1. A value of 14.5 was derived for mean count of other Cβ atoms within 10 Å over residues 264-271; which structure in I, II was it taken from?
2. Determine which structure produced the value 15.5 for mean projected area of the Cα convex hull in nm², calculated from the coordinates; the candidates are I, II.
3. If you rank structures I, II by mean count of other Cβ atoms within 10 Å over residues 88-95, which sits at the top with the largest value?
4. I have -13000 for helix-only ellipticity at 222 nm (-39500 (n - 2.57) for each DSSP H run of 4 or more, over all residues; to 500), calculated from one of the structures I, II. Which structure is it?
5. Comparing structures I, II by relative contact order in percent (Cα under 8 Å, 6 or more apart), which one has the largest value?
6. Which of I, II yields 1.12 for Cα Rg over 2.2 N^0.38 Å, for residues 160-279 alone, as computed?
7. Matching task: 19.8 is the computed value of mean count of other Cβ atoms within 10 Å over residues 96-103. Pick the structure from I, II.
Structure I
Amino acid sequence: MRITVCLTQTRPEPWVEGLRAALPDADIQAWEPGAPQADHAVVWAPPQDFIDAQPGLRGLFNIGAGVDALLQLKLPPETQVVRLDDAGMSVQMAEYVCHALIRHFREFDFYEAEAREGRWAFRKPRERADFAVGVMGLGVLGERVARAIGQFEFPVNGWSRSPKAVEGLRCFAGEAAFDDFLGASRVLVNLLPLTEATRGILNSRNLSRLNQGEPGGYLINVARGAHLVEADLIPLLDSGQLAGATLDVFEVEPLPADHPFWRHPKITVTPHGSARTMREASIAQIAGKIRAIERGEPVAGVVDPKRGY
């Protein structure tokens, strides 16, 4: 069995070494132009040249959770795209979202500003019941995030394309329930996969429906930058319709130095670090899935190209 590793902007050597230890009977190499055909590939943002040179790939394993960039390539029809199920990312995502939510709810940004000025000040406590949190996307990451939020006794709503039942969540499903979901949520957490149906879903129309259309909504985007219509965000913040936003993902990354998001007082920017790939756990998961495929067994995380996830 031959496995090739093709990683853009990431050193392949640690992945090659880890996979060799996990799959000692396989021939595992970092990809170079002209390399022989592989059975499986472990990739991150591979170029089309790589795909074109590997027409017989059976498995294409992405080292990140999102596969939207892979699906924009012209892939061999028989190649299965397989994403990571978790591999240590869900707990990181839950930490990040809970931190952003609690920082906003407890108004820690206000206390930080006051402390910098040497002022001892208090804010009136807020009621959790007034800060229902809506989680868009109830996959592995979304469900873990929703459960973590619930531990802090916030009301939690969940929205997904198809019906789901998650204990402790008020679940909404499908386009028909989307507006009701938005209206029932004051804080919106986006964990949707990026597809043509979800591109630009965080727009003025939808964000204005948070909190039954009343001012004071809040956005946390940890999915993909293209979910957000960036031009719509600042007017919503300046008008007070949105109280703020925490953004970890952007249409262009790194975020350009002259981008207004850097300087807006109601926007918190982080550099796409809400959930980083944990290499050892990812290697173990990928190796297990490759072994299962070789035995003719089904594996979790196989992407449906028509749905985009």
Structure II
Amino acid sequence: MATRRGVMLGGLALAGAACVPIGADNNARLEAKLRIVEAGAGGQLGVFALDTQTGLGLGHRQTERFGHCSSFKASLAAMVLQLDADGTISADEHVRWTRDQLMAVSPFTTERLEQGATLHELAEATQKYSDNAAANILLARLGGPQALTAFWRRMGDDASRLDRTEPELNNVPPGELRDTTTPRAMATTLARMLYGGGLDAQAGERLKGWMHDTPTGLRRVRAGLPEGWHAGDKTGTSIWPGMGGLYVDIGFIEPQQRAPLTFATYYRAPTIHGAMDPVSEAVLAQAGSIIARWATG
């Protein structure tokens, strides 16, 4: 019996082969495919992929606002690494926390409750395992959400903002400005951090390694990429009551024989599910496949 995810993937693939403007240039055709994927899924899909060499991009709803969910944690980890590199903090600083600070999805901080950890270890845990308590501990140590917003401004990003901490920052219904970004802004910020000198070279390579080793994105954009392409990402998911589901995946792609790409993808599902929805994740996988076609076109 066909699975719901399999039916969805097959349907999106078939839809992507139809209704594309004849004679359109490659970008227009692929942007049309993104619109078709969105229409077939029934929600709202935001995408921007950026060629770090040419500055050209592929997008859909690229300047509309979407919530970060946990994807902000990639930038939080980057901030820790960069502040350590420029001597503002020591990432070897050891910190402790209390049981009251633990919350859902806090695997590392729960395990290390008695021992504590360094800022470096907390940064790695918040990136790789989306540890919510680790993120809040780091934000408190570094100056709160406004400190991360200021870090984005230093990266030339005037759109991205963080206003709250976990878990409240996940409550981002349509029209909310707090804790949001745009696909274009976040993909551009990732390009600046990882390939444009925004981070110290060693910090950038460390962050890329952590992103590559992050397991949560394997069913999203990376699932749509050709085998052998090096990539890494940070996901985010919200199933907050009253706002539907929001599925996020941001990251980098290093295709064979071409310059790297960065991407930021967001899917606002029309309905909420009690657990992770494989169909919504498949929408981002389809976006990954279209980004890959753009990269090889």
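Laboratory data are not the source of any read-out in this text; all were calculated from the coordinates shown. The structure displayed is predicted, hence computed values, not measured ones. Cβ atoms are built from the backbone, for glycine too; each structure is taken alone.
1. Working: I: 14.5; II: 23.8.
Source structure: I.
2. On the way: I: 17.8; II: 15.5.
For mean projected area of the Cα convex hull in nm², the value 15.5 is produced by structure II.
3. Details: I: 18.9; II: 13.1.
By mean count of other Cβ atoms within 10 Å over residues 88-95, the leading structure of I, II is I.
4. Values: I: -8500; II: -13000.
The read-out was computed on structure II.
5. Numbers: I: 16; II: 24.
Result for relative contact order in percent (Cα under 8 Å, 6 or more apart) over I, II: largest is II.
6. It traces back to II.
7. Numbers: I: 19.8; II: 12.9.
Only structure I yields this read-out.
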